[in-house]
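Next up: some structures, all given as structure tokens.
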Structure I
Amino acid sequence: MRRSLASRFIILAWMVWMASPLLAAPPGTTQVPAVIDALRTRFGVTDLSTSEGKVADITGLVALQRTLCPEAVLTSGFYDWRTVSRYRRNPGLHLGYDIAMPAGTPVRAGWPGTVVSVAPWTEGEWGLTVRSASGTEVTYGHIRPSLSAGDPVQVGTIVGTISIDHVDVKMRDSAGNYVDFGGQASASATTPFAAFAADSREAQMVTWLVARNSLETSESELEGRRREKASAALERRRLESRRVELEQAVPLMARYVEEGLVSRAEAEKTRSDLATTLQALARLKKRQKEAPERIAELENQVRAARSRLAVVERRARQRGITWAEVTGFVNGVVARDARLRDQVLDYKRDKQETRTRRVGELRQEVRAGRQNLAELENLYEMGGLPRREIEAARERQQILEAELKSLEGS
């Protein structure tokens, strides 16, 4: 049946209205936290970032696995009866929980601790055990481990991948007794999660957006922590050198006071400088002690986020979704929402102001650093400066120059 001229006009007007906001949307909206949170809430998408603390029970553990594998499902419970199989010689009670997932699926840890053992169970399958600070041990069985004994584990850390079709999770207390961590297991844990396949196209696009942003956020923080670690190492070398100089100067200044060569105020200032340097050194050592643990946590988060993004992206592409479509969809939503548009503009303005301010600070630091380095180079050439100090100054200048170049090029 042929459409009337009026109906054609209405359809054309609707198409123009749908497409026009894409031209008016602010660029780069896919990285604005307020936009991501608004879309996640609007379309009911779970926050896919690494969980904090620890899961409460088996329902929480299944939910954690579903951030990477939406179809994860609990198939066997604590004290279920087992017959003879390739996994056991005699029939008996099952002292853990089985979570079914496809082979190759990453398995996430539900509790923090340290890997204490990685043992073969059967051909191509291992059991990896994590011990917490309280002595509780959790074993993830029937997996291909991705960690080794001694590795730190946080909630959400990828401990391995599924060998065949499930992971067997067992918990024991510090006395070695098996623990039933089932809690009030909800029906959702035993029901296959098919929501992803049934989700709207828009919800799947938002899921991809959230997963990608989670990875970018973790990678950005990890890069920043690594830069801080390098800078801290250089600063410690400088402070250590300064400490040695002042410790040698304090007794000399005391003697010079007795000989009338310097004032007591000058000697007191030297002692004060030493105390300040020692305090700064103590604070720096504390930060350096904490840095490796945080970097290890972030490295685990990045690995988990990459695995999560790969799963989400693969499923989205199976539905024919492209990243260009995700970007266009987000821009369209923002363009039609005045509040979101304002938040995007505020975010970009704040980010630009922060960048401009930091570039200005770095330019001053680089100029001063070059002048100071030239003076130190001359002093080093004349034999008046230890080699380690000139090397530290050079490395510090290289870090500043690299950061400035990165910001100016962004």
Structure II
Amino acid sequence: MHTALLFPGQGSQYIGMGQELFSSSIVAKRTFEEASEILGYSVSNLCFQGSLAELTRTDYAQPCILTVGIAAFRVLMERMEREPVYLAGHSLGEITALTASGALHFADAIRLVRFRGMLMRDAQKNKAGSMMAIHGLTPQVIEKECLEPEYRGLVVISNLNSSRQTVVSGQVNALTKIKERFIDLGGHVTSLQVGGAFHSPFMKNTAMQLYDELGRIPFHSMRYSVLSNVTALPYPSVTCIPSFLSEQMVERVRWQGCVQFLMERQVYNLIEVGPGSVLSNMLRREKLDACMIQSIDTKENLQKLIKERMPKGTGAVSYARYLKAALCAKNYNIHGETSDYLEEVAGPFRELEQLARAGDVAGGNAKALEALHHILDCKMTPALQRGDILSHIAEEGVVRHV
């Protein structure tokens, strides 16, 4: 069964998030400490002991949610049996997914989401916009109402979250009027406690500022294929990151489309990585056939997840599969003929060969995986092809041991 990791966005925060991981994992603790050093305040204190009002501020919430998500991801990947084939994140969670994929360094991601959070905080100051969640009406019905002359250009769909939930953004007065219309049509409407019309054309200036900031950040090869909220498809290249993330500020979040993409490719093992279980609960309400939906918000959930996964291949056979994958991967680095390049590839190949000869080695699968990723980096393997390679390895039963 193929696996996708899902990262939640803003709204998933709560006091105490990440505390059990922090207390039980050195990797998680170091992640919090790294974020604190960059931000200049204690992320752990804010997450564990701060006030909810403070933690809900976008300029605090976004770095904290990303920190918890990456801490949980790092802990999970120490123990996870199989590599994920896809990563996806809801709104802010897309940046967490890109960070987990290796496209963004953690330090750059923390600075980016702090900047993004400050932009969104500033966008709320005049309180001219807001958002509403609507249950019980189809997106088609909601879209039709938004296009009525009275609301055209004033209210737009901002989140296609599921078959049961659609979110709209717009001007406060227009939202107040259209809310009554949605109720008359049989919808259940919840006004969201935000002061901005996020994921809508009203965020154009904010999107332009974010695009400029993204232009100053270096991006790197993706180890896993990441789905875009804007297209509901995998990123074709890291060069698309600035445009896709800035467009996300003014375009609707196509989360339902991302889930549909995974279902069409039989990616049925869905694991929410980060605070809370907002995405998991949303997926469970969809009653997706054949899907295994889990979250790892706490140490207990993580241990349960690991316990349910039994190794299917170990030792020399397992390492040989990594070696085969490395040998068969197409080389996209057409200029990689220098002695430095050959040495960079040869070293990891030698390590894989040694592991295959040695058999069971403590931490061997983690070493083999790192060597494979290094070779794929040297070969400039695109994210989609890399995902296919990892998928084939997973099907053959390669595992990762603690």
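Rule-based calculations on the coordinates, nothing more; no lab input. Quantities reported herein were computed from a predicted structural model and do not represent experimental measurements.
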*Work out which structure the value -20500 belongs to, where helix-only ellipticity at 222 nm (-39500 (n - 2.57) for each DSSP H run of 4 or more, over all residues; to 500) was derived from one of I, II.*
I
*Taking Rg/Rh (Cα atoms, Kirkwood Rh) from the coordinates of each of I, II, which one would give 0.99?*
II
